[in-house]
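Peer 1: Each structure below is given as structure tokens.
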Structure P
Amino acid sequence: MPQKKNPDIPELLRGKTGRVNGNLVALLTVMKGLPLAYNKDMQEDKEGVFDSVRTATLSLQVLEEMIADMTVNVQEMEKACMIGHLSATDLADYLVKEAGLPFRDAYHITGNVVNLAEEKGLDISELTLDDLQSIDAHIGEGVVALLDNRASMNARISEGGTATVRTLEQVESLKAWLDNAK
């Protein structure tokens, strides 16, 4: 219906991953017996490889057009990030790295913090230091800043991470790749 705003393009692109993954499985299956004889079975590798490259290239071009025309509602996205205690892993990591606790204890403490947040109708990023320390004394002052969802996002600096600087690098890398593919 016209009033609906379904994300058709991302859904269709997500569906393409099954096709490309199927091509990969087919190629791996062909290759599993190598070297066995004359390797004539390798003539079956071309169709899937070419199809996958063509599919990925076209998908990225369509995605580029979609993103160029898309409007991001930052306030709604930030509001959605307040659901589900996204920075709980940051708390557990802090307790392991900074407080020196075994992960099993950090996991238990983090679960108690999440329960407290649920009781108060808050996200864990909204809890005060007093709230956090009422659960466990190992929780220090620095943890409040770590639990901020934006800080949590920017802590992911590895390849494929969500840190703003990494995301911008990856976007530029994909743009360069797409420009070379045209």
Structure Q
Amino acid sequence: MSKNAPSTPKLYLTSKNLGIGISEKHRESIAQGLSHLLADTYTLYLTTHNFHWNVTGPMFNTLHLMFMTQYNELWNAVDPIAERIRALGYCAPGSYAAFSQLTRLGDVPAEPPKAEDMIRILVKGNETVAATARELLPLVEKAGDQPTTDLLSARMDIHEKSAWMLRSMLGE
């Protein structure tokens, strides 16, 4: 079940007076948006890794390898997102409880879905993460936060390509 309106846990400020040219108000809003992106990315990582372990059927080898490529990319994405939150002067969320409050993605079913349903879930997950990044972009651009703009642009590109490749597996 997908969440449409994730809640917003408290952000913990670590550095109040940063001289990086971004106001505290903007830094807080950007850090909050990046916290949602981090939670979505980590949740998608867990889902993709779960599907890598549990995929079966005629597409096993292809999907097993594709899911591994995608979960490795996602794993490598979480650290730069968390570090950008830290660079903006806030603590990065890092617990399942916080991620479950922040993410728009639902948990995977207890019983592994069929391979085609796994693909559909991952298409939606990648599209959701791309949308989360895109929603934050106007604020980041307004604040003149080029490092975060670059990070968001890269994440959107990767998730849109991943969704396209997965949709192609379904012939859609």
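Read the figures in this text as sums done on the coordinates, not as results from a lab. Keep in mind that what you see is a predicted model, and the values were worked out from it rather than measured. Cβ atoms are built from the backbone, for glycine too; each structure is taken alone.
Peer 1: Using P(r) over Cα pairs in 10 Å bins from 0, in percent, for residues 17-96 alone as the calculated read-out, with 18, 38, 23, 14, 6, 1 as its value, let me know the right label among P, Q.
Peer 2: For P(r) over Cα pairs in 10 Å bins from 0, in percent, for residues 17-96 alone, the value 18, 38, 23, 14, 6, 1 is produced by structure Q.
Peer 1: Given that semi-axes √(5λ) of the Cα gyration tensor in Å, for residues 65-136 alone, derived from a single structure, equals 30, 15, 9, which label among P, Q identifies that structure?
Peer 2: P
Peer 1: If helix-only ellipticity at 222 nm (-39500 (n - 2.57) for each DSSP H run of 4 or more, over all residues; to 500) is computed to be -24500, which of P, Q is the source? Each step should come with its number before you reach the end.
Peer 2: On the way: P: -21000; Q: -24500.
That value comes from structure Q.
Peer 1: A further question on this structure: With log10 I(q)/I(0) by the Debye sum over Cα atoms at q = 0.08, 0.11, 0.17 Å⁻¹ coming out at -0.25, -0.46, -0.98, pick the structure among P, Q it was computed from.
Peer 2: Q
Peer 1: For which of P, Q does relative contact order in percent (Cα under 8 Å, 6 or more apart), calculated from the coordinates, equal 16?
Peer 2: This figure was derived from P.
Peer 1: Let me ask something else. Can you say which of P, Q returns 5.5 when distance in nm of label points 7 Å out along Cα→Cβ at positions 33 and 113 is computed?
Peer 2: On the way: P: 5.5; Q: 2.9.
Going label by label, the one that fits is P.
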